[in-house]
Every structure is written in C-alpha cells, then in structure tokens.
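Below are structures written as structure tokens.
Any read-out appearing in this document is the output of simple, stated calculations on the displayed coordinates, not a laboratory observation. What you see is a predicted model; the values in this text were computed from it and never measured. Cβ atoms are built from the backbone, for glycine too; each structure is taken alone.
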Structure P
C-alpha cells in the first residue's frame, strides 16, 4: 500500500510515497522436550534422543504476523560454544514450529546450533541462533549382595553386604563422575560404609565402585546412590536406591552328616572303627566349613555326647569340639546299643531346649533346620 501526500503551496499536485517496511522483532525462541516436563532453553542442555519442539515469539510492526515465513536449520557442533558447526545442516524446516530430534548416537558432538531466519511478507528478515548443549545424565546401575553366598539368608544383622555402583557417562567418561552414598537405616545408625575393592571393568566406558555395609539392626534399609557429572553450568545427576530387608541372625542348620542317621527306633550296625561327622553346617555368620580370612565370620561350635548301656545319663565327650569323632566299637560288647549325639551352636549359643529323648531338635522353624543329630548304634 502506498501513501498519498498532496501539496498545495506554490505547487499543486500529489506524490505517491512507499512506506518504510520495518523488519520483524524476535522476542525469543521457545523450546520444550516433547513428552517430558524437562525444559530446554537457549544455552541449556538436552539429551540424546530428545524430541525438541521449537517455536518463536515475534512481532511485526505492520501486524502481518500471519504471513511470516520461517527458515529453520539445525547443525551439529564440535565445540561446546557451538561456533564450529560444519555444514550441511542435519535438519531443516519451513514451518512455524520446528521439531528436532537429537540424534541418539551422537559422539564427539557437545552442542547443537539452531539458525532461524524469519521474514515478513515483503522480505524483511530477522534472525536468531540459539545453542543447546548435549549433556546426558550419567548411567548408574546398582546392586547389593552378601559378602559370602554360603550363608542361609541374604541380609542379616552382623552379616557384611557389598554394595556395587557401576557408572558411566557419554560426555565426560566414567572417571570424572562424583558418586555419593547415603545410608538410611530403619532407625538412626552410625554404621559406616567401608571402601571395598572390586574387579577391573572390562569395558572402559564404565567404572564399578564397591562399598561394604555391616548392618547392626533389623528392618528396611535404604542406600541412596547419586552420580553427578562435571558439566560446570548444568550438571546432570542420576539417582538410584538400594533397598533391602535385614533379618535377625538365625540358628545354624546341620546340612550334611555321615553316616546317615537311621529312622526312629532303628540302629546303625557298626563292627569297625567309624568316623561320625557333620560335613556341612549352614549359618548366617558361623558356617562350617568356616569362611577363611574374614573376621566378620566365625565357625560352628560342636558338642558331642554319648549314652552308653547302663549309664545313668548322657556324657559329654570332653575335648571333642570338632566336626567329627571316631567311634571304636571294641570299647563295647557286641549287641550293645549306644547313642552318639552332636549338637551345634553359632555365636549366639541359643539353648537347645528339646527333651533329651528327642533324637533331633529344631530351635525354630523350619523343622528341617536341626541343631541336634543322634545316631543309635548297634555294636557288632
């Protein structure tokens, strides 16, 4: 549209003057991550695989916003300042909204630069070039395991638990991550986390850390582990939790004994010197065979006794504190019925309260976990 100016002094006539077309004004480029409440903004960070949705706030002095045209281009940059961004663009669009997917496999590309040229219907242009840092959060995998797998239960009071955290970071690598551990006990506890060695990582992209915890009370424990990268402006953090229930230390269980005990009322015929033994005891902290080289674990205590024919009562075998005793039938008369008994104890020394006549005894369920074994022997 042209303006008409008419002059009536000395000269008469009208002049047709084209108005000056002023360029649009850009207020800012807006960015959001589709499907997430995580914002992205100029100078902020985005993650690999993000779908960014960009639009622009602008005004046209001539109020012809609806006829504006858009030229979007996205470049991968090899520096964090987004100044070294080789051509060509990897994504372009000419729509008011620009959908940009951050490539999921980017390596060596710390930033993206978006170039927007906005034109009104007469060609006046305005431009803006926002940049977005690529900084994925660290990867963090955690697990907990008992220090020894020969115990009865996974996690018990006094039983060492090893906590593992395997960290990685696509941007800075695993060695620069700050890893923090916080223990939340069922009730306040001063039990420390102790650094423990782990095997080498076969993949250099990851680093595994280990801590040992010896719980001092039953209940639900929570260990919060956080890994934070070294991006100075916008550090990314990943958090994981290890939760586990700690149980009381249970009584030991006779798992293997020799020879096989006969059914109730039956006898084992013995004519030659014979070794009676408990080969395996399962226990949370005091198993047999014992755990070598670790002060957290002890070993089962054994108490052997014998009931000989005509004896007024059962006699404890003094000095028989190991897992086996030799039975010499020559010390008895053929036809004698002799009872040989073993009872086992862990560090709690829980009393075995079953009647003396009971050949086996279980302190607590399950009944298959016994602390007393009796052999009824017939001397031949």
Structure Q
C-alpha cells in the first residue's frame, strides 16, 4: 500500500504524532467542513512551495514525488468532502483526514500507522482503496526512501520544510499548523563512502564520542546552554551555521538505541531537535535564548564549588542549600536579604560567617 515500509526506509525511530485534524464538540458537519478546508489550505501551501522549488528542476525525484503525494492527499480530501455525511464514525473521518495530511506533508511513518489502523474500512470502499492500491508497484509513495532519507536530498528537503513553514505563518499563529507537523523532513549525516546511516553511525559515534557524550544525556536547558556557548556571541547566519547544521544532522541520524549500545543515554531527543531547528530558522529569538541561558549558567546553585561552604556551615549546610534552591528565580533584591539573615541566624564564628557572606556577595547574581 505504501511502497517502502517505515522499517525499510528509515534509520529514524517512528514518531506517532497527534498532528492529524480532530473533531471538537461543535456541530459534526461544521467540524468536518473545517477539517476539509484546512486540508485544502495545506495542499495549496505545499503545492506552491513545490512549484517554486521545481522551477528549472521539474524532473528532480523530490519534486516528482511531492507532486504525486499532493495528488494523493487531494484525493483523500475530496473523498472526505464527497462522503462526509456517510462517514458517521468520527475516528474514521479523522483517520482519513490524517491520510490526507500525512500525504501532503510526506510523513510516511504516520501514514503507515494510520493506513494499517483503518485497512478494513479502506478495503471495503473501492473509491478510497483505489487512491493507493495495495499492490501497485509505482504508487505515490514509491521511491520515498531516497526522497526522505538520502543525505543527498538534505538541502532540498530542508528548503521544502522551511518553505512550508514560511507560507503557513498565519496558520501557525492561529494554531491550525505547527512547525512540529514537518519535523519529519530532516537533515541526515553524510557518509563519505555513501553508506546509509545504519551502516556508518556506529563508526561516527566512536569518532565523535567525546562531544556526543557531553550533550546527548543532558536535560534540554543544559543542552541549550552548551549550544549557546559553542556558537558564541556572534554566530552570523544561524541557518547556515556549521555547528548547528552538524547537530541537526547528528540528532536526526543517531537514535537512542545507537547510544545505548555504547552505554550513553539520549535524553529529550525530539525537544533538542526542535530547539536546534527553531534556533536555526528564527522561530526562537537568539538573543533571548542566550540571555536566559546565561542567566541559568550564573545561578549560584549550579556552581561546582558551592559544596566548599559545607566546611563553614557544617550541619547548617543542608538547610542553607535547600533555601538557595527554593529561592532560585527570585530577584537578587528579594533573595539576598533572606540568605544573609539565614547565615546570621546560624551563630557562626566570625571567619566562617565572613567566608559564607563573601561567597554570596561574589556569586549571587
């Protein structure tokens, strides 16, 4: 039904998203009309991006495949429009809408999940089944492995994704579309020998283990700080920043299972990937991210030498540390008097008290 299966086409884990249109508690027919209208809008956006990209390269496999999938998505949309009153089960309507949306946006993995879930319904409705016959060898999804996963298509795939997001800006503002809807259109690491990721990723991890072990297990906020430090204060054109592009490709290509084999964790993978792309293409403000990251890095509770105060505070160190943590995020004007009063209440010897107060004065920012 779908040409190359997800298991055959991708080194990337299957992402079962909740991005398909859903019906609300309002009038069923009005909701169905709204969903059809949104699908038609997505079709216009995708088709316009493909037409612009294909000028002069109409026979590029990516453009040809996109055109075929737009036709498939439109077919599902038309089916919904013509049979809206007959499809009384809301989940079935939503599933067909998902087939339309995932076709338009080239999301083979979500399409595969959905088509399997409603295979019985599809088989019982020839008009729907004929849109993508199960045994058709040259169907709209044929050749999708090269389109979606070959690193040679990194740039055109990325341009396609960002072109969609540019044209969908109003829909993003209204909540009808999300940058996450096209996160599956990824960049992948390039192997000089032309091998697929599954063949060379173990070697890549071994060669770059030092750096990967720093950012892969970290929480998202720590990862953001690491990235900000790496690119510096004047990164230039972020979309073409080589370090960010490398991270984009690494996170897309390396799966958690790959790192588990070498006893390394991979935390917040999808959130990190979303952050890198949003940073690269201006969906988050670099100066704001930098400011927040610097502020977190300056937080006194994260200083490695904080434990040196234990020798001065002794038994009072645990409650002192607890107060430091509980007041994190408060302004210095609010926080400083609380901590000074706390130190004063401990009745420390003069030298110990001076050491603790001096530390606070230097590091409480």
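Brief remarks follow.
- Entry that produces 11.6 once mean count of other Cβ atoms within 10 Å over residues 200-207 is calculated, selected from P, Q: P
- Which of P, Q yields 55 [percent of Cα pairs over 27 Å apart, for residues 128-343 alone, calculated]: P
- Taking relative contact order in percent (Cα under 8 Å, 6 or more apart) as the criterion, the top-ranked structure out of P, Q is Q, with the highest value.
- When helix-only ellipticity at 222 nm (-39500 (n - 2.57) for each DSSP H run of 4 or more, over all residues; to 500) is computed for each of P, Q, the one that comes out at 0 is P.
- Among P, Q, structure where volume of the Cα convex hull per residue in Å³ as derived comes to 220: P
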